[in-house]
Structure P
C-alpha cells in the first residue's frame, strides 16, 4: 500500500478558472494535494476520525474509553483502505 501525502494540509479556496471558486486541499507550501487513492481514503475517513476524537474527548469516563478506541481503530483502518 502506498502512503498519503504528508501533512500539514490546509483547506483553501481557489479563485478564478472555469468556476468562480472551488475549495481545494493544499500542502504546507500551497501546492495542491494530489488525488491519489491514499489521499482520498484519508479524506474519506476524516469524518470518522473527527467522531472518534470527539467521542474520546467528550466521554471523560473510562467506561466509554473502549467505545472511543473502537471508533479510532475503525477510522484508521478506513484511512488505510483496510
Structure Q
C-alpha cells in the first residue's frame, strides 16, 4: 500500500483546526458552510485579478514624481530657491 499524498491544503487545514482535518480524513466529513467558502474563493479570485491593475497604477504614479527631485536639485545648484 502506498503512502497517502499530503497536499498543502491538508497542512493548512490541520494547522487551522486539527480536529476538523482528522474528521475529514477518518470519517469523510466536509465543511457545512460550502456556499460561504465558495463565495470567499470568488472574492479571493477577484482580488487576485485586481492586483495587476493596482501595480500598473502604482508604476504610473511614480512617473510624474520622479522629475521633481531632479528639478529641485537643479534649481538649488543654480542658486535659485524653492
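Bear in mind these aren't lab numbers, they're just calculated from the coordinates by the rules spelled out. The structure presented is a predicted model; accordingly, all values stated were derived computationally and were not measured. Cβ atoms are built from the backbone, for glycine too; each structure is taken alone.
Can you spot which of P, Q the value 3.1 was calculated from, given it is distance in nm of label points 7 Å out along Cα→Cβ at positions 57 and 73? Write out the running numbers ahead of the final one.
Numbers: P: 2.4; Q: 3.1.
The read-out was computed on structure Q.
61 is what came out when percent of Cα pairs over 16 Å apart was calculated for one structure; which of P, Q is it?
P
For which of P, Q does helix-only ellipticity at 222 nm (-39500 (n - 2.57) for each DSSP H run of 4 or more, over all residues; to 500), calculated from the coordinates, equal -16500?
On the way: P: -16500; Q: -24500.
For helix-only ellipticity at 222 nm (-39500 (n - 2.57) for each DSSP H run of 4 or more, over all residues; to 500), the value -16500 is produced by structure P.
To test your reading of the models, identify which of P, Q gives 1.3 for distance in nm of label points 7 Å out along Cα→Cβ at positions 25 and 41 when calculated.
Numbers: P: 1.3; Q: 2.2.
For distance in nm of label points 7 Å out along Cα→Cβ at positions 25 and 41, the value 1.3 is produced by structure P.
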